[in-house]
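In structure tokens below, several structures.
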Structure 1
């Protein structure tokens, strides 16, 4: 594989992770319009055009159909459709069906009663890792650092940094960034995402989030 191909792969990985990250923040007007217009699915199809994994193809097809359904609603009604499901799964006010925080799952592994809590050691670990790469939480963020969207955004930024290292001919830094990504997936995101995905699939009322978690499982972990 030549350098241009490696750069292209790293940039595509960054873009794909960016889409996954955006999907797990509270639904915005911009995301809703991308779904309604088909841009979101079109970007996925372009990024995964060489993929023949049947589960990936099936999930993208479901998202394409869901996007057409959203397009039948006006923008605000479509956004509310997403937000209601998002709140039920990830926010509350009732008990969360799928807490989107690493600490919830990894603290359950440590406790005798098997009940997870927020703001555990995992949050401090990922925050320290972000800082070690010169990344800080933006002021407008109200989520904890171990939120699924932020962990995915971190991986997206690492992949972009990798592409930039390849572009300037810094192979050593690029390889270190590759290893950093793989280690973060193994130690952090990969340690809990499957359980989170099971909760999303079991609790969602729209077809957006179950298919997003399937795609993350098939393309990231």
Structure 2
């Protein structure tokens, strides 16, 4: 895929967040259950540092900070970070910054854990290996990673095949560097039209698999 496709994707998201009327149904103050459970059962340990990749308007990072974690939200779209700062900028234990994860990972820092609520599934396939390399640069061995990734269930006759394809693709992408601990069904957003997805818990391997 040409590099220009990745640039086009980035511009598209910046334009969306710059629109004051942009209010996607998958953004919600009601926290996703996989994120909530990751805090409750210690997968994200209170007091630890967590990076929210593609944080958008900041709801997830703010939730983590409210639970006693040191949360940093990053997004390449400056208007998204502007929204996050306007709403949550005064929270303790919370920081936001503009950064392109696949390009600037070396400048972002190191974290105990990371999560992604819908960033990876919006990326062009050609740069997804860059995403995995960036994640490895940020996390220590045994560092936890929670990935929330949409699935496509538009054809009921192929519903399970579509979910299986998504799961196989994710596990294949990460298998050299991460161990998959669990996979569960989840939903993005709330209301009458939630978006189906999968929640992957992973842990960075001690050494490449």
Exercise for the section: Supply the structure label, taken from 1, 2, corresponding to helix-only ellipticity at 222 nm (-39500 (n - 2.57) for each DSSP H run of 4 or more, over all residues; to 500) with the calculated value -22000. Expected result: 1
Problem - Computed 21.5 for mean count of other Cβ atoms within 10 Å over residues 17-24 - originating structure among 1, 2 - result: 1
Problem - Entry that produces 1, 7, 14, 18, 19, 17, 13, 8, 3, 1, 0 once P(r) over Cα pairs in 5 Å bins from 0, in percent is calculated, selected from 1, 2 - result: 1
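Quick check for you: by distance in nm of label points 7 Å out along Cα→Cβ at positions 33 and 49, which of 1, 2 is greatest?
Structure 2 gives the largest value of distance in nm of label points 7 Å out along Cα→Cβ at positions 33 and 49 among 1, 2.
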Practice task
Give the label, chosen from 1, 2, of the structure having the highest value of distance in nm of label points 7 Å out along Cα→Cβ at positions 105 and 201.
Solution key: 2
Fill in the blank from the handout: When 1, 2 are compared on distance in nm of label points 7 Å out along Cα→Cβ at positions 97 and 169, the highest value belongs to 1
Fill in the blank from the handout: Ranked by relative contact order in percent (Cα under 8 Å, 6 or more apart), the structure on top of 1, 2 with the greatest value is 1
Exercise for the section: Supply the structure label, taken from 1, 2, corresponding to distance in nm of label points 7 Å out along Cα→Cβ at positions 121 and 185 with the calculated value 2.5. Expected result: 1
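Each value in this text was obtained by applying a stated rule to the coordinates, not by laboratory testing. Everything quoted here is computed from the prediction, not taken from an experiment. Cβ atoms are built from the backbone, for glycine too; each structure is taken alone.
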